[in-house]
1. Given that P(r) over Cα pairs in 5 Å bins from 0, in percent, for residues 29-300 alone, derived from a single structure, equals 1, 4, 6, 9, 10, 11, 10, 9, 8, 7, 6, 4, 3, 3, 2, 2, 2, 1, 1, 0, which label among 1, 2 identifies that structure?
2. Comparing mean count of other Cβ atoms within 10 Å over residues 93-100 across 1, 2, which structure shows the greatest value?
3. Comparing distance in nm of label points 7 Å out along Cα→Cβ at positions 181 and 277 across structures 1, 2, which is largest?
4. Thinking only about relative contact order in percent (Cα under 8 Å, 6 or more apart), which of 1, 2 has the largest value?
5. Here Cα Rg over 2.2 N^0.38 Å was calculated and came to 0.91; which of the structures 1, 2 was it taken from?
6. Figure out for me which of the structures 1, 2 the number 4.0 belongs to, where distance in nm of label points 7 Å out along Cα→Cβ at positions 229 and 365 was derived from the coordinates.
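Just so it is clear, none of the values below were taken in a lab; they were calculated from the coordinates. Computed from a predicted model, the values in this text were never measured in an experiment. Cβ atoms are built from the backbone, for glycine too; each structure is taken alone.
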Structure 1
């Protein structure tokens with residue numbers, strides 16, 4: 001039986017539509033199979049398969065009826081068909097029967113591919129590849145930092161979107177402006193934080209980390225290298241009072257006490273980055289006790305403070321860089337020395353490396369060139385015998401320093417540790433000391449203490465050859481690697497380390 005379609009199909013527009021839909025469908029199947037076989041996931045390939053090609057399939061399918069309608073209208077104008085009348089479907093006619101079968105089969109195939117494409121498109125737009133590599137310049141810092149973070153195996157959407165259709169729609173709507181800003185190159189550099197309208201941490205973080213879980217004390221080893229000629233290794237062993245959990249299980253103190261289910265902490269911040277916190281309120285849900293702590297150094301009056309939003313403290317108020325941590329040169333050079341990618345036998349390598357990485361650069365390429373130049377020139381001028389005798393060690397260390405720099409500092413986006421402060425700790429930003437400063441006082445005279453032992457106790461500290469250890473239950477008193485007297489007691493660590501590269 002000869003396949004015969006309605007006469008209205010035989011026109012250039014419908015032919016073009018059928019050709020476009022057929023070619024696009026073939027390309028969809030071919031690329032989908034190819035991407036399924038390949039182990040390398042590419043963002044742009046996914047966009048072509050699940051977003052661009054389906055548009056051409058739909059366009060081609062739409063052109064077919066458009067051409068048929070146009071052809072029918074032209075035939076009516078020529079008098080070849082009645083001017084009025086509804087379309088007639090006669091299954092006894094081979095033409096009508098063939099057209100109906102083709103339409104039905106084609107519709108089923110179209111719906112199948114639509115369902116498959118929609119499902120894959122949904123998952124693709126939620127993937128790390130899509131989020132991290134599509135807008136390369138904008139998202140490169142976040143993607144690079146994410147890959148070496150504790151959450152490197154948690155997808156972006158699990159934190160930034162979470163479960164449920166409501167937040168999925170919200171995220172896509174907010175992403176519309178982000179697409180516009182990227183295409184028109186009007187996005188700010190650096191991108192400001194904290195992110196507006198971020199989903200509450202209790203709906204995302206607590207999917208894995210829940211407040212009722214009891215945390216014991218945890219051992220933490222900090223390895224530092226002093227900026228002296230020998231790059232002296234200095235270690236601090238600390239027992240972290242992680243704490244938190246359920247008071248009914250006998251643990252209601254420690255760092256995670258702040259998210260204890262029976263406690264609610266609220267605060268008022270007077271700046272965008274939540275660095276200045278003049279008021280903290282603690283409510284005990286069990287006893288209904290409520291204590292308000294006000295900073296004795298607050299510079300805003302009551303009327304101004306009343307205009308500020310009251311925020312309920314959650315994970316993000318301390319863990320504000322859970323996946324996108326931009327370490328300062330002091331830290332990432334210590335890590336590079338500890339791992340051996342930078343040779344600690346090179347004299348003053350800690351000092352020169354930190355100095356080189358702390359400088360402002362316009363581009364990553366310029367930074368790489370300048371770092372290499374500064375280190376080579378330093379050893380040529382100050383240690384010519386080292387420059388000649390340890391060429392391989394110097395070049396290996398240069399590569400290690402450059403790699404560490406490129407994973408933490410991104411000049412094009414103005415991403416640096418001081419633009420994205422980390423509230424965990426208190427080395428280069430106020431962090432804990434935003435509230436724990438001995439200056440937040442209640443009406444009854446209670447204070448939010450800055451006692452170091454609330455969070456951690458030092459069990460060992462010192463150099464490899466001159467190390468002291470705690471005995472019994474008493475923790476060691478902190479000893480600064482350099483003799484600065486009692487200066488470390490009188491202010492926060494960040495007051496020196498935020499402005500000094502060491």
Structure 2
């Protein structure tokens with residue numbers, strides 16, 4: 001089955017996965033989605049014998065059908081290698097009545113590594129297939145984790161530059177230090193005055209500037225994206241949900257065909273969209289549980305059908321979820337609207353100009369497979385403390401939001417379905433919040449010194465990638481206003 005891609009906003013031209021990956025975002029501002037969804041053609045019992053790389057190869061080949069299988073296999077082998085500190089790549093740990101999918105064993109200690117370490121390989125392959133000779137400029141906004149994962153993955157990759165914008169006061173000190181100490185002659189990190197939504201809006205505006213794109217081309221550059229708006233970033237995220245299901249099957253926690261629940265702490269809706277796509281392929285999923293922090297715009301949308309970004313932006317201990325405009329929701333809306341691009345253009349324009357939109361009853365019925373919940377800051381901290389105290393298992397703030405919402409779901413529904421929770425980051429990325437949640441005496445200690453505290457109380461080693469990070473030399477100290485983002489990019493590229 002040959003899978004092609006189309007824009008959510010009306011460009012009916014069907015293009016190859018190589019062109020979609022290389023472009024990142026459609027010319028009309030829409031996001032690329034599969035024109036048709038592949039489905040599993042092997043039994044889950046048979047798939048359960050695959051190790052992670054083999055399973056990835058099977059699923060990636062279902063979506064990226066214009067790539068040579070041997071090339072994709074090499075890409076996958078080069079992605080999931082010694083960069084990951086656990087040979088299983090994605091361990092599944094049963095604690096507290098749920099199964100935690102540990103997605104943080106890659107080089108930057110966050111789930112973004114699962115797809116971003118593959119993206120440079122995919123982009124280079126796509127550029128060759130499209131006979132593109134321009135240098136690729138990866139332009140991305142980050143709420144903390146995407147930035148470092150993208151910088152790590154693209155550092156010193158031939159034929160690329162990477163420019164990352166992050167909110168100066170919207171990431172943890174560890175996250176910021178990971179980014180501003182990034183080595184690589186092609187890497188650029190810029191702090192902005194504003195929040196993640198401001199950074200993301202600015203990046204999208206640059207992508208949508210046709211005149212700027214022409215100036216880029218004249219200089220031998222083209223933009224692409226490392227955010228999950230890029231279909232090449234999104235598709236590999238499907239794999240770990242299938243992997244988790246097969247783990248439960250192989251370990252006799254479920255029977256083949258039995259449904260599971262999937263809990264995803266999310267802000268930009270990419271990770272839970274990957275879970276939704278897995279269900280559309282045929283993975284037996286009963287409920288997709290969307291967990292938000294107090295920036296709970298997705299919680300409100302799932303429960304009311306109204307998306308309203310007109311609210312106070314809150315800086316929390318789970319910064320990757322501090323988002324009020326969830327870009328990947330557009331892909332779900334496209335499905336809910338029966339793939340009607342005119343509806344998507346109407347909804348996105350209304351959100352942009354008026355700050356909200358309301359979906360119709362038909363679309364709202366399509367949300368029946370979702371459950372929305374949110375956790376307050378105190379609930380997040382108490383969840384970390386209780387799980388560590390009662391189950392000897394340490395989780396980060398984002399995972400705690402997910403587990404807290406799962407417990408609320410159980411209380412609301414009494415559902416005893418086996419459940420997997422996306423554990424999206426290592427607790428060592430947020431030592432201040434995690435240690436302070438476990439014991440208040442740590443709340444005013446320096447984040448870098450708390451790395452050893454977390455190691456001592458948990459018995460876990462400080463991950464090598466951040467050991468000694470406080471002493472690393474700062475290589476990036478650029479700052480700009482939101483209004484000056486385009487000029488900053490121009491300066492970097494000499495346009």
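1. Numbers: 1: 1, 4, 6, 9, 10, 11, 10, 9, 8, 7, 6, 4, 3, 3, 2, 2, 2, 1, 1, 0; 2: 1, 5, 12, 16, 19, 17, 13, 9, 5, 2, 1, 0.
Matching structure: 1.
2. 2
3. Top value of distance in nm of label points 7 Å out along Cα→Cβ at positions 181 and 277 goes to structure 2.
4. 2
5. The read-out comes from structure 2.
6. Of the options listed, only 1 reproduces it.
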